[in-house]
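Below, each structure is written out as structure tokens.
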Structure 1
Amino acid sequence: MNHEKYEERLAFVRSLLQQEFVLEVSNIEPIAYDADCPFAYNNFLYRVDVKNHGKHYRDQQPCSSTIPADASQLVLRLSNSASGLPPINRVENEVGMMNLFREALRDSHFAHLIPEVYGWGSAEYGQGWILQESKAGVPLDEFYQTLPGENKPAILEQMAEVLVAMQKYKLPESIKLLGGVSFSDDGHLVSGPLTTLSAGPFRTYTELYQAMLQQQVTSSDESPILQGWQEDGIRTRLEEFSLQGLTQITEGYTQSPRAIVHSNFTMNNVLVDPATKRISALLDFDWSFVGSPGDEFLRSFFDLGGIPGPDSTGEELTIRQAILHGFGPEHVFDGPLGQLQTWYQALEKYNALVPSKLSGMEQISELHHFINQIAPWLLTHDVPLRRRSKEQLDSVKANTKKTLLAFLEKHGF
């Protein structure tokens, strides 16, 4: 799948670097690439070794800077049109969000984390691409596993500091709505569609979650197992809930401030300097958008545990309640749940806006879980559909249906 057009992509990279940037390149190497991976990559990444810089007169684009004369290595990202992400403002959103994150961290000791952008091309009218700074470091998820237990909290505290800077950042006046960002004709950042939905921008959280729900319903139409949830009138109930029931759940969430949301803030997207044990980069802004501080906890930190679902039991239910309502002295966890608790202790230390401090967070977390269940990955993606028997898929569908009906009945639909 991913190896199709491999040579064609390399030819595009060589041509782009030579013609657009007048760079003499000694080597181009794929990053984190597996030709046999059964899942489509969102982007193809290349490490570019630069031998010589030529003189070029390329106009500087919005939110970009000039390549330093001593830059010996760069990174080029190519958008993968087969990933399923809509091309509309996809590159523009990533470039713009990187700029907002860079501004958010500018006055902190993490000002160096966000790669500089040296040029970009829209995916809407052809091959999308971003040429950016190469950051030194190793993936934090790999390094974290090698650390002694007593050194791990310090890493989590650095992540907490970054998150707090994101939450405190005041958005430019030109970005007035929820969703993604794009560029006006004069090059200023403005509100734009949410790239994962190709919809928006949105005036309210109700509009945002209606778009999310509708996308999931549309995805369920394409599943041979779900068939759009036409059975037993579920489809009609979903649509009625979207029109009449969503506002009751999102109204408490509307009091949350707007914030930049990375939407994939995990250790895998963080680099660290092994010698200093300091974070050296935050990467991958493909899904970033303007939302609420609470949205980050619904979409990120899964390697730390995330927020357990509303159908959790036992210790997971206990920690879900602690996350949503606050940790107390009676909350002591071990193993993976202990790591999750350590993460929240780091957040509390830096006065982060955690879920327990955000109005309507419990209701919105239930809604988010419900929407994801409308078209779960196991029942919509080709790979799990091929690898599981009909009996297995029917069992997953039955459990999913039970979850959907319980939520709809709880809210009077």
Structure 2
Amino acid sequence: MTAHRGQRSSAALLESAILDCFDGVTALHRAEIVQRTGLSRTVVASLLSVLTARGVLLMTHVERTGTPGRPAFAYQLRSAVGPVLLIRVSGSALGLSLVGPGGVRDTAAVAVPSVADSGWVDGVREFMAKAEAAQARTRHVVISAPFPVNQAGEPAYPSSPALGGSYDVLRQAVEGVRRRLVDALDRPVLMVNDAQLAALGEASFGAAVDARASVHLSVRHGIGCGLVLGGQPFTGPDGTAGEIAHVRITDTGPDCFCGGTGCLATQFGTKDIDLALAGLYGRPLTPAEADALVAANDPRAVGYYREVALKVARALAGIVTVLTPDVIVLDAELGPAHVPFASSLADGLARYCPPLQVQGLRLLRGRLRDAQAAGAMAYRPTGEQRLPAGRP
């Protein structure tokens, strides 16, 4: 198991050769790409298939001019089609990010006193109108959901007294925002799990671009795990694939809102890892202060992140054993804590997984400052996310 990035694979270099063809060009036919790259038709066809499946390229119909026959296929960079709007729900406010091929282009915060209030909907419309006046039309809206989402675009965990009031409040808030925007906006409004967005972002534009199977771990603001297989996010039939926060890692422990006992999510006393770290010092800590403690090799801070990583390794071991991913990407927000966390995670996986499964596994630092935003840009609506009949 390695904790560094090796040379780029030959596949990644060939993909770069394909993408370089689109500099200053709106669309290209396959024959034109063959001519520009000098690669064989078979190799180009295979690479185009991979890049299209991963959402980097779009295949479109282009009418032939002056010659009879069927419409020709051409390829476009998805980034050339237009930006997306990413919405993150935080308490009684929405964080809006307009995301384009170069990253986040514009941001805003909109207060939501009540989902039923119309003022915040107008605020979202105004933000989009202002952004689109200066740039291209927004392709779709992605709402980042801090809970698993099934293939129908609904929360994977239904409302239930066993899940606890805090989950119900959060679920209802995010769903309420989505329902209002479906009515108010004339484009697709999708709900996608936040960990899956981050995983797709790093797999499409970041540290895992050359991986066949990658795992992304979010840590600081809640343990989350996203899976990307063959360039596509994998959530399983019910949307809960990768939910390591609800893997039982001890036979004794607090009850979890998922209905289990001793889950990873119950081990830190709070969803926010930095808040749990602050408890060791008996005072609030800003992210910068937490980073400074780790950078100074403070034994309590370093030991804390090592302990968290060992618990995560125990929950993650089953996924690593079954999927044998090429890469595990650790959230870039870990900052200086990446070093002790990655080291302890590697030790834990070596302890809990068969040796062969972790022999070539790479643990990489995330490259993207906002992996969720990159994931929203890469996300491809499949037509599966629809509101159930009778829902507005």
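A short reminder: the numbers here are calculations on the coordinates, not readings from a lab. Note that this is a predicted model, so its numbers are computed, not measured. Cβ atoms are built from the backbone, for glycine too; each structure is taken alone.
Comparing Cα Rg over 2.2 N^0.38 Å, for residues 110-189 alone across structures 1, 2, the highest figure is found for 1.
In this comparison of 1, 2, the computed figure 18 for relative contact order in percent (Cα under 8 Å, 6 or more apart) is attributed to 2.
A value of 1.18 was derived for Cα Rg over 2.2 N^0.38 Å, for residues 30-181 alone; which structure in 1, 2 was it taken from? This value belongs to structure 1. For distance in nm of label points 7 Å out along Cα→Cβ at positions 54 and 206, the highest value in the series 1, 2 is held by structure 1.
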